[in-house]
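Coordinate-derived values only; no laboratory data. As the structure is a computational prediction, the values presented were derived from the model and not from experiment. Cβ atoms are built from the backbone, for glycine too; each structure is taken alone.
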Structure 1
Amino acid sequence: MAKIKTKEEIEILREGGRRLALVLNKLVEASKPGVSSADLDKIAYEMITKEGDKPSFLGYKGKHDKEPYPASICVSVNDEVVHGEPTVNPRILKEGDIVSLDAGLIHKGLFLDSAVTVAVGKIDKDSEQLLKVTKASLQKGIEAARIGATTGDIGFAIQEYVKSAAADYGIIRELAGHGVGHAVHEDPFIPNFGEKGKGVKLEAGMVIAIEPMLNGGSEKIYLASDGHTYKTKDGKRSAHFEHTVAITEKGAEILTKM
């Protein structure tokens, strides 16, 4: 069952969301050629802990994970879809890369989650289009998230937009959005595809992370040998955008807006 948050909890999440947005803004600014993924992780850890919060990914162990996650953020480059581990084998960012920056924090006991994919220097037109479509699909999903709608409505809105904007893009099936607030991942599961009216009905006070992940080619992915990083099977690039949103009487409120 989805956990309904109180007005007091949502206010704490608003404050935490603003803090997380500042962290992501700093990571975006720092994502330049020559910077390492470990450098980015250090920036995030220091910013989050300086304000008395905790990185929610650090030490997290999901039900399918063999080992706890060893870093504060996920840094996924080019064909890495999500959960790129930045510290054990750091990558140096290069001109023309695209990099997904996924961060979460715990503020006063409550969890926030957000992600953005950015260009490192000048990127090719195909990569520009991938980022543009993925970011716009997130907005379509957020617009569909309202009281009385369903998780299927969110997935349908994302899927239909992607079909119309870039029919050859792959929408990842195995990974999806989720509830958030009392834990890193809560119910409901929110796929980026679906049927109108299907799935869990949205109620006021629900807090969810909507996060489309699109591949520039096939939807097929695989888990890399590090046990954390998911990569595209065909080697094409992937993009990922995410916001934590609260379902309110006025619609979906973005809590992690930059």
Structure 2
Amino acid sequence: MLILAGSRTMIGAAALSALAAMRSGAGLVTVGIPESLNLVLQKKISSVVMTLPLKETTRQSLSLKAFSQIENFDFDVLAMGPGLSRDHETQKLILKIIAACPQPMVIDADGLNALAGHLDCLHQKDTIKIFTPHPGEMARLTNLNKEAIQKKRLSVTKEFARRFQVTLLLKGNRSVVASPKGKAYVNTTGNPGMATAGSGDVLTGMIAALLAQGLEGFEAAKLGCYLHGKAGDLAAKQKTAVSMIATDMIENIPKAIRGALRLSCG
């Protein structure tokens, strides 16, 4: 799988997504990163993740020229968005990839910000797409205010998923997952400590890893949401909800998966 993430001030987002994907069962993860940041990222992700240096802007974000380096789409799943920045050229790249990519995608953070006002490009390829917005990103996608979204989380999520034929995971207290066919799931794991920086990057990597292992979009988002919350609950027990950070969740992914396997085996 390929993760497109990171920019000058947000290299950590790329590292978190990649390490979470590896802990969630992805056999091979490559991170596409602005070329001048490649060595810095390699130090953060040790020897378990590959990197792909890509063409960059003068502001150390991904350039539109990077498209030619990945346009063969030689990967099984694409995760895109964490830390990519709102640079105008980077956002053009994001839209071009979404319109052309034939592989399943998980789109988060700046990937979603690029889509605001450009949702028509979603219809150009009939592929699995999973969106993971927080309420602020959802507000930008829908032109609704956050208060209206929070009051009708389930109905807003289901309607968007149906209209644009995506799987949508609206993050927050009792995250909501909706499928393009009208199915919905309300998650019960997780705690307030998971509002810490980088938590969403971890979730992106986890869901992408589950997609890469063959799960359908709705099932990958639903299970990823559950395991993410469970890992957060385990981390809160160890560190307290006040003190936990995103890497604490990654460390607890194996325990969360082990617990889920025990439940499934009865």
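Side notes on the structure shown:
- Ranking 1, 2 by mean count of other Cβ atoms within 10 Å over residues 35-42, the structure that comes out highest: 1
- Top of 1, 2 by mean count of other Cβ atoms within 10 Å over residues 59-66, largest first: 2
- Taking relative contact order in percent (Cα under 8 Å, 6 or more apart) as the criterion, the largest value within structures 1, 2 is that of 1.
- Test item: helix-only ellipticity at 222 nm (-39500 (n - 2.57) for each DSSP H run of 4 or more, over all residues; to 500) calculated as -14500, pick one of 1, 2: 2
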